[in-house]
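*Asks:* Alright, structures below, take your time with them.
All of the numbers you see were taken from the coordinates with simple rules; none came from a lab. Small disclaimer: the values here were computed from a predicted structure and weren't measured. Cβ atoms are built from the backbone, for glycine too; each structure is taken alone.
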Structure I
Amino acid sequence: MNFADDVLLASPYYKKHDKRFQIDLLYKRTDRVITVCEIKHQNSKIGTHIIPEMQRKSALLKVPRGYALEKALISLYGPDNSLKDTGYFHHFVTLDDII
C-alpha cells in the first residue's frame, strides 16, 4: 500500500464488549491517516456485498480529530469489477501482491 515508512501503529482493533465490531487490521500513520483493512479469505473475487459491512465498521470507529480514513481490502483474488467500479476502497491487496 506504499506507506510502510509512515506507520505508527499496525494491529487488529476491536471493542472489548462488542463482539460484532472487529477491524481485521488497522494502520495509524504519521501522515494523519487511519487505514482500515478488511481481510477476506474467499476463493473468488470479492463483490460489492462487502460495502455495507465496511460502512458499519467505519461508522463505529472513532477517528481522531484531524485524521482521514482510508479503506483497504486484503483478499486472495482481489475485487470483482463491480467493487472496483464503486471506488469505495482506497487500496486492494491480493495474494500476488504479497508473494
Structure II
Amino acid sequence: MSTLHTVNKSPYERGSLASAIAHALPGDAILLIEDAVVGARASARKTAELLKSAGSACSLYVLGPDLAARGIPATDVVEGLTVVDYAGFVDLATGHDKTQAWL
C-alpha cells in the first residue's frame, strides 16, 4: 500500500516535512503544497539535503501553482523534485492507496 504524503507548512515553522520524510516508505510520494513549497528551493540548503536523501526511497513533488504564488520559479527547485499542476495533484492522490496530510 503506497501513501501520498502532503506537506503544507513551511519547514522553517514546523517539522512536518522532516516527519513526513521519516515516515515515508519505499514507493510512497511526498508532495509539497502551500507554504511547504519554500523548502523546495535549491538554495534552501538544509531542506535541499533532506529532500535529496528522501528521493532515494520515495518520489518527490512540488505544486507549481503554489511555487508561482510565492514568486519561486520552477527552475529553482531542488534537483529530483517534479513540479506538478492541480491535475498532477489529483493523479497523485488517485494513484496511491491513501493520503496522509502532515500539518
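*Asks:* When you work out relative contact order in percent (Cα under 8 Å, 6 or more apart) for each of the structures I, II, which one comes out largest?
*Replies:* II
*Asks:* Once volume of the Cα convex hull per residue in Å³ is calculated for every structure in I, II, which label goes with the largest value?
*Replies:* I
*Asks:* Quick one: helix-only ellipticity at 222 nm (-39500 (n - 2.57) for each DSSP H run of 4 or more, over all residues; to 500) came out at -5000 when computed from one of I, II, so which one is it?
*Replies:* I
*Asks:* Could you figure out which one of I, II the value 4.2 for distance in nm of label points 7 Å out along Cα→Cβ at positions 66 and 82 was computed from?
*Replies:* Here the read-out was taken from I.
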